[in-house]
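Just so it is clear, none of the values below were taken in a lab; they were calculated from the coordinates. What you see is a predicted model; the values in this text were computed from it and never measured.
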Structure P
Amino acid sequence: MKANPDFTKPEESQIVTSDTKIKSYVRQLVQAYNGGNWLAESFIEKLNDLTEREAFASPLANVHSVAEIVAHCTYWRWVNLHRMQGDNNFRDDTIDQLNWIPVDALRKTGWSAIKHDLEETQLRLLRMLEDKTDAFLSHEYQPGLTFDYLLEGTLQHDNYHLGQIGLVMKMVRNTGA
């Protein structure tokens, strides 16, 4: 079979992409943080409705406080930001100290600072993604693990813990913990 002489491979700069997937991830990150998603839940809505006492309260033994959950989410967002910058060692170097920080250490940090740290990761994630295209998503940050997988996981992790925050808040308020 002869190749069609009129067919030429387009240059990469000539290929038009819609970048729908990366835009969808950005939209979902914004909605999980600010509101407007199908869940009708957001970090802003939940966290701004808490007093400092409620944020650090644990309703039952071995149940994390909201402050612990928020610091945990913030930590994993930092891990993923580092991965997007090519630093795959940050997680291993910091997981023992920064994943699930004890509530007493977090009290010293303060509720306002914990919320601010989450906000900082939100801003950095959005800045990091603002000029990315869907092509970025197929790149691997580790063998077999793509940025598509990473961003999808970030959203799943945030949404899981957003639900957990809602349950802990309800338990704290119902028990007066």
Structure Q
Amino acid sequence: MRCSRCELEAEPGKRKCSTHLAQAVKEQGWRSRKWIESGLCDRCGKNAPDDGHKRCKKCRRQQNKAAKEYQKELFRRGICLKCCEKSADASKRYCAGCLKKRNEHSRTYYDRVKCEVFEAYGGARCNCCGETTVQFLSMDHEQNNGAEHRRSTGFGKAWASIFLWLKRNGFPPGFQAGAL
């Protein structure tokens, strides 16, 4: 295929040669900066983005849809979503190394959130027996209405759900530390 601007060979899968591709990228950067300064979406330049975003809702939806399609394609081909290497187990989204790192990061994050929640509710100490070992503590509803609360909020049985919910909702009253 030939370049749409000159007669040189176009880059594989593209309509332009490498020179004109680089020029188009440079022009797009200039247009994006101009649009952002004008308070418009940096992708389409037509709509105003929502607060805290660079892109309008329509462009964000398109970008999210494209990213999900890309992830589905990687998964279908058995490629790790994190490092893009061939996964040993094609039925998993991540290779063993990335899965281990992801699990370690999640555990560290949830442990940090758990400590923040305990501190917000008076420290890591059970209100009935005085247990202070964090691994044995959880959060308890003061009115014993935990099942009702889970049904109304829709969070599941995972131990981290209550801690994340408490943090996201500004540590509401009605909870206390309790031993498992």
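Of structures P, Q, which gives 81, 46, 26 when Cα extents along the principal axes in Å is computed from the coordinates?
Q
Kindly point out which one of P, Q the value 60 was derived from, the read-out being percent of Cα pairs over 24 Å apart, for residues 34-137 alone.
Derived from Q, not from the others.
Suppose you compute relative contact order in percent (Cα under 8 Å, 6 or more apart) for every structure in P, Q: which one lands on 32?
Derived from the structure labelled P.
Taking helix-only ellipticity at 222 nm (-39500 (n - 2.57) for each DSSP H run of 4 or more, over all residues; to 500) from the coordinates of each of P, Q, which one would give -15500?
This figure was derived from Q.
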